1. Quick one: relative contact order in percent (Cα under 8 Å, 6 or more apart) came out at 14 when computed from one of P, Q, so which one is it?
2. As an exercise: semi-axes √(5λ) of the Cα gyration tensor in Å, calculated from one structure in P, Q, equals 31, 29, 19. Which structure is it?
3. Which structure, out of P, Q, was distance in nm of label points 7 Å out along Cα→Cβ at positions 102 and 134 calculated from, if the result is 3.2?
4. Compute FRET efficiency 1/(1 + (r/R0)^6) of positions 22 and 126 (r between Cβ atoms, R0 = 35 Å, to 0.05) for each of P, Q and report the one that scores greatest.
Structure P
């Protein structure tokens, strides 16, 4: 049986979502073998992954990676709860659901938190941050989502980093939906802690997230965690001292699949090549959807290549759930809208998805527009 046939059996539909996303047969195949968490061969795989992640993040020395069980939000909570001391204060730049989630985590943990909310249809404002930092010397940390998948918004990573550095604040970036699919240099962008997940642009499967930081930054957070299982320092220290061992049971199958996904990323040509493919996917999508009368929610200069929001058609016979099911029957799964201020739906362009797949999707949309029938 050919790989293409296997993919069709394994994937009755293509996930046009921001993650979990469609993965290759090669990645899924790695999960057929069982691994022992204590085995040195498995731990060597973990160490290799950690080193590869650092190499993707920067070419500067002194950086390290920590893997954390659970969804990406677990890694966000591990970072927020382990990095900010009791005397610290966090400012969160918000323009969507995932920025709000960072603030929610911080509030739940009893961390003094200030929110700068730009609304869902505008990028976060560097000057608003600068003004707040000028006025409030108690702020110690700045957090932001890079690609806000509520809308598909791409926030100004460099501008915020420069302001955080100017005011000597710790810069925490949720790069969940961008790392591995966009070129990001932590050192150049002054990022102190970068958080992402296995099932996003590196095209693995759900089960763990990871945090990238300097060795010196990790050493500085010893004893700060508000959790046992989400203690970022203890997790890192265990992996450092025991050469890839996790403190508690690790998602072994997911880790092995991720190692294969990293090989695929390298084989594709690295992050630069993947960024180009995602960009072509997104341009093909927007061109095709606009031809059919669907308009994007965001202006092009604010839009990422990760996921795109489109206004729902203003037609009395249109219903998103019906549209969703019709497209699913044709082999494509899309996302409902998450924007509170607009009636929309979302389409992801990451994962094992290529421009030819987007062309097929546009054809499926065109033949699914039942509300235009006489």
Structure Q
């Protein structure tokens, strides 16, 4: 490998059959991202029957999505048309649009072979690698031109079955465990409890959790993550983080944010970063001065107005929240409700699960207990 976790650490694969390196030279983190990301999209595709994509950063998905409709905000942001709806490319656009600030420099995972439209699009965004089960003619040549010829292209073997057990060496201690293989469809059955759309969102959310650093919570809407809260030490912070990302995703669709004045010479990522700061009301004093200089005093007045964000956020709904561990307190539900969550899928089994269920009912939220914990480290 190019190096391990950091450039001063050497690394090598000593055993096992990994993805084929077609172009570029991976680091250890590239491999960890690629291996986890491909398993996520393969499992999501298997569970739903739709092409899937994930945008991975530091061994957790910034976003993940199934192929589906590309809304007007995404179409304008990523400069694609409605013709991409339902395509493999639509899955990645929807995955990257969940948290485009975090997706900058991501590893892209695709559940189906890369087509030319997807390859051409990947040339236009800042990403470090792609992993897929195949590449249509001409696509590798397109991708290999990225990053001065160093773009990492990995081909996964879709027939590969991982061993039934997995091992980890930590400071001289080798730990072995059974690999987590419980099909999520078995704990979220199609018995009519959830409608098809909500069940699909729940399935995707559970698969996302299986490959996200714990503690983790995923918020999914219309077959795409809109907020992932990963790696927090307590459950309510996971919910709050995922909810904040979901609200920012929704606020980016407000006309004030979506139609910020164009600035000559400003690139797509810089504009996105300003829109995210604007939507989330998260600018420093220096950034606010720069924002006004770039977009005008009218934009600054809207930034400082506290009313429109709450009014717009109140229109967000139809969000399914999944949790990798049980919700221990009702405050998790209250934060979820404020982010448009209408269905919660969690393992259950807490001493306070009845209080959580009562809170969900009071907020008009369907509460589903799976009995399946999905911790991932």
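None of the figures in this text is laboratory data; all of them are computed from the coordinates on show. What you see is a predicted model; the values in this text were computed from it and never measured. Cβ atoms are built from the backbone, for glycine too; each structure is taken alone.
1. Values: P: 24; Q: 14.
The read-out was computed on structure Q.
2. Details: P: 34, 27, 16; Q: 31, 29, 19.
It traces back to Q.
3. On the way: P: 2.2; Q: 3.2.
Derived from Q, not from the others.
4. Values: P: 0.50; Q: 0.95.
With respect to FRET efficiency 1/(1 + (r/R0)^6) of positions 22 and 126 (r between Cβ atoms, R0 = 35 Å, to 0.05), the highest-scoring structure among P, Q is Q.
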